[in-house]
Structure I
Amino acid sequence: MSDKDQILEIFFKEYDKLKSEQAQRIGFRDNLLYVTLGLFATIISFAVSNTANYYALLVVPWICLILGWTYLVNHEKISAIGKYIRYKLIDKIKEHTGYNDLETLFGWEIAHRDDKHRQRRKVLQLMVDEITFVASGLIALGAFWFLVPKPPIGVTILSWIELLLLIVLGVETFIYADFGKKR
């Protein structure tokens, strides 16, 4: 086996490892939605079961922040892996082989980004992400403020910090929504 063939084999092994990591991250990211919804249901049912439990609503924004940030980081890594394959790895292989047909060299990496419904799907996914991880936390805060009109000052400060962090998460979620097409 020539040095050129060995390097190509390394590139293809790298591709396999990246796709494996990407698939694992996709599964983990997508399961975070179900975990989040389950936790919301549990906390909200506890909070509304007794007026003394309204403070439990302040846990919802923390769930939104922690799981939302974890979701966002995984989403970014999934996109980064795809971008690395499309720009770096394909270019390394092209340089090494002289092969220039991007449509057949890892074609799926480019083709799935080029369908006519991508923009709409990405906007809808952004809306789902914002509703799940930001709006639900904001609703829980609003409900808390409505149901507990005069909480202690420390709790009030905590709730305002939660609000600020939810806004930051909402902005970051928008920034990392990948609306790009083609390569």
Structure II
Amino acid sequence: MPKQTFYNLSEQKREKIIQVLKETFKNHPIFDANVKEIVEKLNIARGSFYQYFEDLEDAYFMILDTQTEDIHKIFIELLQKNDRDVFEALRQYGEEISKLIFTEDNYFLYKNRYLYWNAGLETGWNNYRSKNSSTISHFHTEEMEFTKAIVHNLIQRNFLNEWSREEFLEHYNQYIHWLKEGIDYSEIR
């Protein structure tokens, strides 16, 4: 979470920092980004960056938090809206997340998030989010973790295979069909 000195900046200066960070994390995975490049683009001293953020990871999490949607929150909202009908919520969810990840402005933020995420980033992200009161609790059941794993895998494969939105939805809908109806292994050759 940015430090108070970041919030004390003028709105124009904060927006400039956010824009440079967003561009940086669209163009580079977190592991390839560096503070030197960011401060040069902002024309500020390196020390100023650390007055605003704990470290590069803190800046990255702020961008993810402010520039992308919490896809888990979207699913929980759809589940509640559909009276806990999991399959109807999942059907609608595919449409919603495909709109998000294929939005030109955020495509590469999501791509870098899903291709380069690791256990260390997950821990840092969870710590970051625990400090942010705007998060909602998720249903932590084995069934939900299983479903989450399938969806996350599809999103990751989407970026690895560079699918179009239509191809993503085709795969997504097939997976949801298999979840609901089961897989007929007799058709597999």
- Item | Highest-scoring label, criterion being relative contact order in percent (Cα under 8 Å, 6 or more apart), among I, II | I
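Which of I, II yields 2.6 for distance in nm of label points 7 Å out along Cα→Cβ at positions 18 and 50, as computed?
II
Quick check for you: by FRET efficiency 1/(1 + (r/R0)^6) of positions 26 and 154 (r between Cβ atoms, R0 = 25 Å, to 0.05), which of I, II is greatest? It would help to have the intermediate numbers written out before the result.
Details: I: 0.05; II: 0.70.
For this comparison of FRET efficiency 1/(1 + (r/R0)^6) of positions 26 and 154 (r between Cβ atoms, R0 = 25 Å, to 0.05), the top structure is II.
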- Item | For 1.5 (distance in nm of label points 7 Å out along Cα→Cβ at positions 146 and 162, calculated) the corresponding structure among I, II | I
- Structures I, II compared on distance in nm of label points 7 Å out along Cα→Cβ at positions 90 and 106: the greatest is II
- Identity of the structure behind -22500 (criterion: helix-only ellipticity at 222 nm (-39500 (n - 2.57) for each DSSP H run of 4 or more, over all residues; to 500), calculated), options I, II: II
- Which structure, out of I, II, was distance in nm of label points 7 Å out along Cα→Cβ at positions 42 and 114 calculated from, if the result is 2.9? II
- Using P(r) over Cα pairs in 10 Å bins from 0, in percent as the calculated read-out, with 8, 32, 32, 18, 8, 2, 0 as its value, let me know the right label among I, II. II
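The numbers here are math on the coordinates, done by the rules we state, and not lab data. Here the structure is a predicted model, which means the values were calculated and not measured. Cβ atoms are built from the backbone, for glycine too; each structure is taken alone.
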